[in-house]
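Asker: Please find the structures below.
The numbers here are math on the coordinates, done by the rules we state, and not lab data. In this text, all values refer to a predicted model and were calculated from it rather than measured experimentally. Cβ atoms are built from the backbone, for glycine too; each structure is taken alone.
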Structure I
Amino acid sequence: MPKNALILNFWLFCLVFFTWNNDVFAQRNEPSNKAKEYFQQALQRFPTRDYEKAISLCEKAISESPKWPEPYLLLGDIFQATKQSDKEIDAYSRLLAQVPNQYAAMYNLANVYSETGKINEAIVQFNNVQQVPGVPAKYKDEAAKRVKEIAFAAELMRSPVPYDPKNLGPKINSTFDDYFPTFTVDGETIYFTRRKVLDSFKIQGQTGFLHRYNEDIFVSRRLGINWQPAKEISEIINTEDNEGAMTISPDGSYMIFTGCERNDGLGSCDLYISFFMNGEWTKPANMQEPINTRFKETQPTISYDGRTIYFASNRPGTLGGLDLWMSTRDDNWNFSTPVNLGAIINTKDDEQSPFIHTDNQTLYFCSRGHLGMGRNDIFISRKNAAGSWDSVKNIGYPINTVQDEPGLIVDRKGEYAYMSSSNKNSAGGLDIFYFKLPKAAQPKPVNYLKGKVYDAYTKKTLTSSFELVDLETGTTANKSVTGKDGQFLVTLPGGKNYMLNVSAKGYLFYSENLPLKDYNKSEPYTQDIALYPIKAGEKITLNNIFFKTSSFDLETQSVSELKRLVNFLKENSAIKIEISGHTDNMGTPEKNKTLSQNRAKAVYDYLVNEGILATRLIWKGYGETQPVAKNDTEENRAKNRRTEVKVI
């Protein structure tokens with residue numbers, strides 16, 4: 001994404017031309033000086049899109065030296081750029097009629113046949129490439145690979161997956177290129193890249209135009225079911241440089257984007273980070289080493305907990321071109337040295353456009369190296385029970401085509417995917433489309449908890465810390481801090497039971513149990529959380545203290561809550577508390593009183609064993625005498641079976 005990008009990637013053209021010099025010239029017949037002159041003039045017209053004149057000059061060069069390959073190959077490039085496949089086929093066929101073993105023409109002709117659905121003709125030409133005496137290994141190997149890809153593509157096309165893309169509409173898409181979408185986990189905010197034409201200019205003596213582009217990040221928010229008109233994200237983010245290929249943390253608190261050819265860059269493309277604080281984005285900062293290198297880092301994606309990033313890079317240690325890498329940060333925002341995702345994901349060719357779903361198990365990415373339709377296909381891989389990536393699978397046709405696919409992202413429910421395309425329903429160039437993802441390619445659905453934290457008495461919002469803990473393993477699944485507005489959004493991957501803990505200095509902590517192991521609903525949790533100041537008489541319910549039925553034996557899933565209580569008491573060493581046990585009305589009052597006393601005593605014993613002074617603690621059992629709900633349903637009875645802590 002150079003700052004003054006031209007409408008044609010001229011350097012790519014130069015690379016192709018120099019490749020001819022190395023490979024094709026070995027097969028050429030020496031051209032006349034006049035042919036060379038015509039050809040050089042044609043080359044000058046090509047990057048300015050003066051195609052008509054370039055074609056005429058190529059034909060003159062061919063008339064002068066009909067067995068010289070270069071003018072034919074340039075004609076092929078011109079007709080490819082102008083999407084005139086019949087004329088492209090004719091150009092390569094004419095060259096092969098003059099020079100039958102011209103393997104570059106065979107290879108290009110085979111690709112055109114493949115892209116236009118002439119599969120049998122493509123296979124013939126790819127096989128011909130492999131039979132040419134002295135053909136360079138890169139052509140031979142690539143031709144053999146393409147034959148396999150064609151057979152694989154034919155198999156995919158015999159079993160197409162459902163695919164009905166719909167345009168996101170004029171509030172998001174424009175007459176410019178719109179691509180690389182990313183969402184907050186609640187699906188209410190979309191960010192994407194827009195490439196605008198800054199200006200156009202002519203080169204003296206040429207009829208074509210050159211354009212200068214600029215990539216910026218745009219944002220739109222959903223109001224009800226409708227998207228609002230997209231706007232530039234911020235003058236702090238968008239500059240005269242290019243900003244794009246971004247990812248947003250699930251809660252929207254920070255963004256990482258790609259910036260290329262920048263003055264503060266370490267390599268050709270670097271990753272930059274910006275935080276959303278007090279309603280504004282901070283000035284982007286280069287992420288520096290070990291994330292960035294003097295090579296290329298691009299196309300980041302952030303994990304569900306906001307602590308791991310995946311990205312594409314061609315740094316040392318790659319298996320081929322661009323590989324996919326990952327890095328995890330600590331609480332102080334220090335990122336670990338990136339690790340290559342390995343040979344299951346990466347190949348000797350390019351892998352890019354990674355997207356890690358919020359289930360933290362499903363990875364989507366693009367690859368030229370895995371078996372696909374022929375170019376850049378979208379693939380999927382899932383983590384197994386051991387945490388390793390399982391075998392890679394092609395997402396299927398017609399999501400993948402013979403053209404390059406730009407990658408996709410998937411919503412939290414795992415139902416809909418979003419990707420960019422320039423199909424017939426585009427407003428202009430690339431547009432963002434959405435479609436229902438085939439069942440086999442869907443990740444696990446993910447939920448979230450959204451709300452704000454406030455003072456229970458003054459109602460003022462509070463800056464607070466929240467932590468999501470896997471009750472089975474005791475590991476922290478998510479940890480973050482709210483802004484001054486008290487707003488929070490916590491991603492809740494399914495299939496596990498969690499403890500949510502919210503705390504603020506000078507307040508009792510808040511405890512909530514989130515049983516998601518068997519939760520199948522897609523409706524998110526919305527809850528505003530009131531915190532009570534630390535003063536005598538205030539109390540909280542420990543919703544993650546569990547006992548076996550009719551027993552006072554603490555279950556292992558209680559450990560996370562008990563540790564949090566221990567830390568709270570150590571942080572607030574001057575307070576004393578009462579631990580109280582409560583039951584429902586099942587059984588006799590006498591038995592319930594005894595059970596509640598024993599349960600309160602079990603918590604007391606744990607605290608004392610962890611170093612809390614017994615003089616700061618008392619314990620009581622109230623049995624069924626202080627219900628918080630009617631004992632008329634199992635749900636209500638569960639509310640009455642509880643452990644409370646009160647400041648005394």
Structure II
Amino acid sequence: MPIFKLFSLSCLAVLITACNLTVVNEGGGVVQSGSGLIDCGETCKVSSTLLENNNPPFEETLFATPDEGYEFVGWEGACSGTQTCTVRVTHFSGNKKVIAHFQPLANTRVLFDIGSDHACAHIDHGLECWGQNQYGQLDIPTGLGEIQSLHTGARHSCVTTESGLHCWGAGEQNSGELYQYGQSDVPDNIHQPSQVALGWNHTCVIESGQVVCWGFNEFGQLNVPEGIVNPHTLVAGAHHNCVLADSGVHCWGAGLIDEGGYPQAGQSLVPATVTHPSAIGLGNAHTCALQDNDIICWGEGTWGQLDVPEINGEIDLFAVGGTHACVVVSDQVQCWGTNQSGVLEIPEGLSDINVLQAGNRNVCVFAAEKLTCWGHNHYGLSEAPRSLARPLQLALAQQQICIRTEHDAHCWGSFTTNPDTLVDVVDVALGQRHGCYIDAGGLACYGDNNHQQSLVPAAIVDTAVNVEAGFDHNCAVNGAGAVTCWGDGWSGATDVPLDLQPVSILGLGNQISCALQPTEAVCWGGLSSYPLDNPIAIAVGNNHGCAIDNLGVHCWGYNSSGKLNVPTMSHASDIAVGWEHGCALAEEGVLCWGAGDGSGKPNYDYGQSVVPHTHLVNPRDVEANQTFSCALDDLGVYCWGSRNFRVITR
């Protein structure tokens with residue numbers, strides 16, 4: 001899909017007729033003007049009053065410069081072609097429009113890999129990682145430079161660049177603790193490896209024609225066999241490795257013996273018939289090779305991963321996952337093995353497939369210039385995040401996360417996500433298993449509808465300017481400040497008080513609705529109202545609420561787990577609450593309190609109040625859900641607690 005930069009000239013009636021030139025930058029390139037009046041990354045504006053001072057007067061020359069990996073394909077509207085665009089705008093010239101078209105280069109390199117519970121991709125907006133982050137496997141180091149190759153293991157990640165191999169995540173030190181086996185600690189003698197392969201807890205490379213491995217060695221996966229001549233293809237499974245070389249196929253680690261199942265299932269015992277494979281792939285305890293357009297598999301077969309189906313046609317792409325495998329034939333994906341995580345449920349409509357990867361319980365393809373993943377989704381792994389530049393808003397549910405930019409939104413998680421066709425999104429909200437959004441088409445909701453929480457009242461569809469979601473109900477505010485609520489009203493949370501003054505800020509929780517007024521938070525449903533002094537923010541949880549006013553942060557309601565015990569902070573600007581904890585954004589950074597603070601409180605103790613300060617870079621939004629917390633910062637989304645991961649959106 002082409003990427004558009006939209007310029008519009010809209011006249012404004014003042015003492016004389018003036019026009020504004022507005023530039024909207026959505027990615028793919030930049031547009032600048034000869035006068036210097038137009039040079040912006042997001043949105044900027046220039047009036048005909050300023051253009052009058054140009055030489056010649058009222059004329060502006062526009063230049064389109066594509067980003068790396070993109071090309072400028074032409075102007076539309078008041079200009080055409082691919083040369084510079086000259087627009088003349090006077091006080092009386094009327095409305096004009098110029099559109100600059102950018103699109104990705106056809107030869108854009110696509111790099112991505114899937115680990116056990118995380119994935120990384122380098123497509124056209126830089127390096128992004130998503131999924132679980134318990135061991136920092138998503139915390140991409142700064143200053144990497146141009147990435148040449150990309151690799152993910154179970155809990156660590158690696159890239160090669162001009163300066164060598166860089167790894168991060170589990171095993172940055174060899175402490176001997178669980179999963180900390182030194183697999184991310186690159187040996188000093190590794191400089192420019194030609195091949196890299198990551199197992200669950202080990203790393204192997206080909207360096208100067210030699211195979212070198214480090215990390216965990218429980219199954220002998222570091223014991224590289226002798227006699228390997230000119231190795232050229234290296235792959236790693238959970239606990240075993242294989243290499244294709246001039247001397248043949250060599251495998252080692254787990255599976256040099258066959259005990260009938262994982263982890264020792266004979267996956268390293270290469271069949272005599274495998275003599276000249278063109279590709280090889282490793283799973284948790286099985287191995288498959290592509291030879292003469294046939295797939296030959298050996299090792300564990302409990303899940304059907306050895307039962308290769310009939311393949312009609314030339315195999316274009318081939319990948320092996322934990323207990324499954326896939327091929328692409330004539331632009332069609334075909335998979336076999338276990339379907340416990342839905343890896344055999346191939347999405348419809350895939351076309352122009354040019355990259356195929358399989359992870360432990362997932363499959364991803366790059367098809368029609370888009371990364372599409374399916375399978376296991378507990379950490380949002382199958383919802384590959386789009387590169388949304390400069391996110392403005394973060395919204396959480398226990399099993400879903402949404403981020404919003406100035407014009408777009410993207411959600412990932414384990415229940416139905418919002419459509420990809422949203423235009424000019426202004427607000428998003430998430431409940432237990434449903435969500436709502438406001439865009440150019442109005443207010444709409446999706447997901448569960450067991451309490452009619454996804455059935456928006458007709459009167460508010462076109463007038464809503466703000467929406468909030470509770471556990472199973474929603475409330476929205478229209479342009480006049482009137483509140484409409486719908487969904488689960490068992491406790492009265494949808495019964496809006498008749499004497500409310502105009503509202504702009506709402507807070508919803510489990511069977512609770514609150515609206516800020518100048519002197520109080522007016523609440524209905526399962527929480528009492530609370531006096532405040534010019535409040536600016538509110539958040540509501542299971543049976544308590546927190547708000548920010550002129551005097552600071554206040555919490556009220558039921559005080560289990562110390563969730564009302566607000567710590568000292570200065571100039572709080574954002575507030576969020578979960579089931580049994582709260583978080584705020586203040587001058588000191590992100591602060592959390594209540595359950596999960598590391599003090600051993602027995603209920604809901606998931607570490608959701610232990611803020612990972614060293615991982616946050618200029619946080620600007622904080623959110624909390626039942627048992628985890630997240631912040632939006634300069635790098636993207638970082639979450640901790642029962643869900644611990646980072647999604648890079650820069």
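Asker: Once distance in nm of label points 7 Å out along Cα→Cβ at positions 118 and 358 is calculated for every structure in I, II, which label goes with the largest value?
Answerer: I
Asker: Ranked on Kirkwood radius over Cα pairs in Å, which label among I, II comes first with the largest value?
Answerer: Once Kirkwood radius over Cα pairs in Å is worked out for each structure, I has the highest.
Asker: Same structure, new question: One of I, II was used to calculate helix-only ellipticity at 222 nm (-39500 (n - 2.57) for each DSSP H run of 4 or more, over all residues; to 500), giving 0; which?
Answerer: Only structure II yields this read-out.
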